[in-house]
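Pasting the structures in now, so scroll down.
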Structure 1
Amino acid sequence: MNIIEINKLTHRFADGSLGLNEIDLSIEKGGFVVLAGPNGSGKTTLLRHLNGLLRPSAGEVRINGIPVSKNVKRARQVVGMVFQDADSQIVGETVFDDAAFGPENLGLDRDEVDRRVTEALQAVGLADVADRRPHLLSGGQKRKLAIAGVLAMKSQVIVFDEPFSNLDYIGIRQVLEQILKLHASGHTIVITTHDLEKVLYYADRLVVMDGGQVVCNGVPEKIVPEIERYGVRRPCAVRLGMEVESWLS
């Protein structure tokens, strides 16, 4: 069953340049999809259409069969996004307040908001810093806080835009472990990354974009041999003739 269906999605920016060119793509419920491509290929532009942060020039995105354009609020509940710059998502004075921002905007009563936030912070391991100022967290903790905010919204799909950028080794492990827990619990995961080594082992689909179009789409082992022609670096293990292994092993 497809939770996301993208049909002929086209986006033209205000300056007239074409960001997306008739994208056709479907994502199954519970899938783990890695989206790769060089800078400017359209990855982030595509992601921002999944919950209505950008509106298409043509075509449409359907979430559980309903066009995003028909109900943007619903789309943003179903599809949560963790941005590359975690600081840009911080809006609360405390960790708890920050994670509460989304459910509060849904108009939920205070008890329900508190319950959701408490569960979300426990799930990502931040319950013990609930009263701390978010900007004092480490890079990995800030990403986990962004994830908590998405969990508090009860999102079914969680989209990560370059989740490992600017993180040290410990932060990368923290975020990757959290992503894998989310997938194991039934969430659909979509990730854009230049660090294929870290996630390719876990992915069931690799999608490569170039020039605003999907140029490859399939199981990773069949796609990887072709990706360098589109400006994507192959994982080091593949270059050395080895299988890509779990980055956490």
Structure 2
Amino acid sequence: MKLLSHKEKFSLRIVLMAILSVAGIFLWFYNERSLIEFIVISLILGWSISIFGTIGSHRWLCHRSFEPTHVGIFIMMIGMLVESYGKPSQTVIAHRLHHKYTDTNGDPHSPRDLSFFDMWLGRFSPILSLPPIKDFLRIKEIQWFDKHYWNIWWTFNIVLALIDWQVALIFCPVIFTRSWILNQIINYHGHSGKSHQPANLNRFLVYITAGEALHKNHHLYPGNYNFSDNSSPVDISSFLIKKLLT
């Protein structure tokens, strides 16, 4: 029996999380659970937690654009856990290569080579080289978190399911699916113009991605945790970094 490759496993996980999201939402309302409760848990709380997961994996670990407090590290690890992308080291490797080889050979997820559907399914190009991640490996908390990520993730979700299985069905699956779709919209439409140069996306996407859609600004100054400039919308994530994480 042929074993699934890493890429095939990742694609399967993306599809399963999407199916769980749809099934969880259907069962929630089929069992006459509250709409207000759904909005608070899945949308408001889920959106808030996913912001800190993205800040942690992207602005902190991929770019080391700020130094968080120990409390800030803990908040971001919770976000990365609930966002359910997997081990942070994998995100760091792929994203650093994306910046080093933007829209050329070596970029794992360029719309020059991949359709939006390919990107949504995580069918990224093969990793041709490994970027330096020594700075990542020196963070003791993240070493431990990266090593035990899936054990922690399963423990969290099993405990949550024992408390309320319907909440478990709409929590991590919906957070992951929404966050992953928005992330691929940025990866695709932020580079899909004729020149494939990084572009800022519309104001609505800037706000619902907490600033991540200011993609051109980020590529111009990847070491700056604030993606805003004088002509762009406010970067919500930079405000959270300044007030809560540093």
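Readers should treat all values here as calculations from the given coordinates under stated rules, not as data from a laboratory. Please read these numbers as outputs of a predicted model, since none were measured by experiment. Cβ atoms are built from the backbone, for glycine too; each structure is taken alone.
Check the numbers for mean projected area of the Cα convex hull in nm², for residues 109-196 alone across 1, 2 and tell me which is largest. Going through 1, 2 one by one, mean projected area of the Cα convex hull in nm², for residues 109-196 alone is largest in 2.
Work out the source of -16500 here, i.e. which of 1, 2 gives that when helix-only ellipticity at 222 nm (-39500 (n - 2.57) for each DSSP H run of 4 or more, over all residues; to 500) is computed. The read-out was computed on structure 2. Match the computed value 0.60 of FRET efficiency 1/(1 + (r/R0)^6) of positions 13 and 149 (r between Cβ atoms, R0 = 30 Å, to 0.05) to one of the structures 1, 2, and report its label. Clearly, the read-out refers to 1.
Tell me which of 1, 2 gives 25, 19, 11 when you compute semi-axes √(5λ) of the Cα gyration tensor in Å, for residues 53-172 alone.
Structure 1 accounts for this read-out.
Of structures 1, 2, which gives 3.2 when distance in nm of label points 7 Å out along Cα→Cβ at positions 93 and 221 is computed from the coordinates? Checking each candidate, the match is 2.
A value of 1.8 was derived for distance in nm of label points 7 Å out along Cα→Cβ at positions 37 and 229; which structure in 1, 2 was it taken from? Traced to structure 1. Each of the structures 1, 2 was assessed by FRET efficiency 1/(1 + (r/R0)^6) of positions 77 and 189 (r between Cβ atoms, R0 = 35 Å, to 0.05); the largest value belongs to 1. Supply the structure label, taken from 1, 2, corresponding to mean projected area of the Cα convex hull in nm² with the calculated value 13.5. Clearly, the read-out refers to 1.
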